[in-house]
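Please go over the structures that come below.
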Structure 1
Amino acid sequence: MDHIITIEIADNPPPRFDKALARDVPQDHALSRSRLAKLIAEGAVQVDGGVVQDPRFRVASGAQVQISVATAQESHIGPEAIPLEVVFEDADVIVVNKPVGMVVHPAPGTPGGTLVNALIHHCGNSLSGVGGMKRPGIVHRIDKDTSGLIVAAKSDKAHHGLAKQFADHTVERRYLALCYGVPSSHDPRVRGVKGVSFEPGNILKVQTFLGRHKTDRQKQAVSFEQGRHAVTRARVIESFGQPEAAGLIECWLETGRTHQIRVHMAHVGHALIGDPVYGGRRKLSAQAIGDAGADAAHGFTRQALHAASLGFQHPVSGETLKFEAPLPNDMEALHQALASKN
């Protein structure tokens, strides 16, 4: 059964109908401009009793608008009974500690076995609908072979609120990584890398554009002329071996671009251990790190990156939430092996 929303257009409406609706529909209904544009195109919006399907229609102040919002439909993505480590869940959001090897969202190469498939099964009827479908609202992603915390929305209102926080860069995301070498403000080579600076406390800042690699479309590449603005900060937590052959670093994002930490750390010359795409052929020597550390690093076949901390405002209650997840077993074993010579 459709839900009918009735509003009156306020004074001085924007010239486009979809913009006027986005301004005047109460936030409690959590209808984004893109969702409203879709409803307009579907003929689900009436103005003073007549259907309007043109988003560029110029609506007058005082006009009476009725929006028919259908009950959320079942998603075309099937549920799969995949175990999940749920860190937090209520009626609006769910936070999961994603394991290594799990893709977040179905794609042509991975139609199943994803986090979304698992969430649809886990949440069941508690999904009230996102964008007209009974599916979780994914507002950020982490790579298949990166572990750690990810939040998804279970309702339209939560999805709208979380998406705004990510767009405004108010969500706190911190990652732990194990890298080759240790980035330091005392290293003239690092200081000379374009886009690199250091802030007080020896905090590394990398500021570039990121875009598709010119010859390998599966990779991202640093640019200073085009692409999407990207800022990463990092600090050294622990260094291993002689002379500082590897390090445990904490990274946090001002922006969230595909492969951002991996590309930026490789750009600085301190690629993540095990990264099959950006790590190059670099290896740790037993002389520098010890036999155990060298063997562990050589045998680590995925990027040593973990989304360890996630903080945001609950999109419905407004409560400040923060969650932490310890290093997964494989990264902790690598960490211990690297530290064995210290």
Structure 2
Amino acid sequence: MTPDDTPMRLGVPVKLLADASLKSNDARRWQSGPHLRVSLGYLDAVLDALHGMNIRMYRMSSDLAPYCTHPDMPQFHGQVAECDADLAAIGAKARRLGIRLSFHPSQFVVLNSPDPVLVGKSVADLASQAEMLDRMGLGPEAVLVIHLGGAYGDRDAARARWVQTWEARLPAHVKARLVLENDDIRFDAADALWVHGETGVRLIFDHHHHWCLNRAGLGLAEAAGRFLDSWPEGVRPKMHFSSPRTSMKAVKRPVPGTRRQEEKLVAPVLTAHAELVNPFEFATFLRMLPHRVFDVMVEAKAKDLAVLRLRRDLLRCAPDVAARFGLGEAELAAAEEAVEEEGE
């Protein structure tokens, strides 16, 4: 079976909101002895919940193995090896349920920093997360998504340092998992494509980020298509999608010269994510790529609730797009019933 034989997937990152009791990782402080084994127990329950909602892609917490690379806490360094059997079991379950897993390491993972110590810590974090995916027995679709990093006053030099780190410091098992995403502030799609040309790293297209930052003026379909082409044949690409927040926000501000506060409406910034996905934007974008097969990580603030709402909206307003995600008559009937219940 090839990646084109199964429906495209909608994914959700880290925290599920439909069930507040679900945890994404062992978040206890180091004094309490947190462990990857506890996090994997939480992940097992998350996989069950995802299966129940028919959500087939999930971004795991970057803190799944707490403190495992902390330079001053060697007592946590052996967690991944200690959980070899647990990781294998989780990987087998994810494969059995058809759920695609990935990591998105934190913003502190920076491969183009001029500080070699920070780069070393970043490489250690990536190596640990890649090892977890390897021990889970997951294929090349299970990736580590990162950004280019900081500009440090010279964007060209910063890009070049990323390439140097790739060539000189990344272990082979990290290179096999690493993918690069365009961002919304410093490095756009053209920058990511340049790095791909130098390294061959696979690319993740972020629709929202492309609207926020596109110095080269690349069209949506052109940029997205070139990112998809960076993936090898037989490995399904994925993208990120979110809608910008457009509603005003009420905030309290101090009144100068007094102890009082007053409430003011503040306009949103372009980079802020909305709670839900605009289904018209989503359908329009998907129709720009009618013959391409890829998965979509939904990065809306409402997480799994946003995915469920998007599926319903697509079934009602864009059934041709819904069909690409395996949604059909049965799901439409359930969606229409939900709509009627909301209206009562």
Structure 3
Amino acid sequence: MDKESLLRLVDSLHRDKEIAKEVVFQGIEAALTTAAKKHFRSQEAVSIQIDRTTGEIVAMEGDRKIDPSELGRITAQTAKQVIIQKIREAERDVIYEDFSDRKGVIVSGKVQRFEGATMIVNLGKTEGVLQKSEQTANEQYNIGERVRAIVLDVKKVGTRVKITLSRTHPDFVRKLFELEVPEIAENTIEIKALAREPGHRTKIAVSSTDENVDCVGACVGMRGSRIKNIVDELNGEKIDIIRWSEEPEVLLPNALKPAEVSGIILSPENRTATIVVPNDQLSLAIGKRGQNVRLASRLTEWNIDIITDAEFEERQKAGDVDLVEVTEENEGSAEELTEKNVDPANSECSDNVESTS
């Protein structure tokens, strides 16, 4: 290979593969050195340097300068294989650096193929892996369809980079809200807590740093437009948006919505809350297979025990019970939000109320 061809090769690899020229030069030097050592079988040290400007190759065997014509007899295939290996490693490093900085970020790609239940997604320069455990049960994709997911993990595996994607991680919902609600990206609204059962239901607690910004209304959007986009992306997963409060007397009833709460008995020493609900609200408070109370407990980080008014009266007869009554003031303003932000004909979204598409 003449000097001009060598420089053109380096420039081409730099542009096409986005690999630094110095990395390419070092790879070629290493490849030629390895091939030369095998060819000469010399006990002396063999070194090869390439001039970065002219492309001239200077080869040394110990103190002896190797004539370029001797290098021409080196097995070309050996050098080619090493060069290819170095280029693959450089490509891997470029991809790794790119995606390691994108952990926790939503990426978009096309479904390329399936390996069993695992979905392989084309991300452009490389592929992402969406394992069955990171897919929600109520979703189904076909080859060629676009899919969005969060980058969960990035690691080097040989000459490849394995990028693990997820649509079930709670941060996927968190990032969707950041994309849809500018006030969250601007830090005017903060997501204080989030609990999710993928494909079924999510509860998210938000607060505002600006008293003029309604945190729940901003997340729902005018006529439910913002929350609808998120729910559509999640294929109909239900979302409850609640106002965050540092006061458990306010936060816990909000977290149990859409169920109504009569009162609360708090045990701060073990973070246990006994929630009193009307008799006809028990099943709603608990939720299907315990989902509502389970998510509320994870969201608030309180152990929650739900009893009915009748059960509370029985406990009162047994001894004094310190009950905190829940009023409309504590519960928030669902009606006000509905009037301002949500058209009931188009959406069920409201403050502390189940949000669906």
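Values quoted throughout were computed directly from the atomic coordinates according to the rules given, and no laboratory measurement underlies them. Remember, it's a predicted structure, so these values are computed and weren't measured experimentally. Cβ atoms are built from the backbone, for glycine too; each structure is taken alone.
One of 1, 2, 3 was used to compute Rg and Dmax of the Cα atoms in Å, for residues 39-214 alone, and the answer was 22.1, 70. Which one was it? Considering all the candidates, the number was obtained from 1.
When volume of the Cα convex hull per residue in Å³ is calculated for each of 1, 2, 3, the greatest value falls to 3. Taking FRET efficiency 1/(1 + (r/R0)^6) of positions 23 and 95 (r between Cβ atoms, R0 = 25 Å, to 0.05) as the criterion, the highest value among 1, 2, 3 goes to 3. If you line up 1, 2, 3 by distance in nm of label points 7 Å out along Cα→Cβ at positions 7 and 31, the top spot, with the largest value, goes to 2.
FRET efficiency 1/(1 + (r/R0)^6) of positions 15 and 151 (r between Cβ atoms, R0 = 30 Å, to 0.05) computed as 0.25: which structure among 1, 2, 3? Here the read-out was taken from 1.
Using FRET efficiency 1/(1 + (r/R0)^6) of positions 223 and 255 (r between Cβ atoms, R0 = 30 Å, to 0.05), single out the structure from 1, 2, 3 with the greatest value. When FRET efficiency 1/(1 + (r/R0)^6) of positions 223 and 255 (r between Cβ atoms, R0 = 30 Å, to 0.05) is calculated for 1, 2, 3, structure 1 comes out on top.
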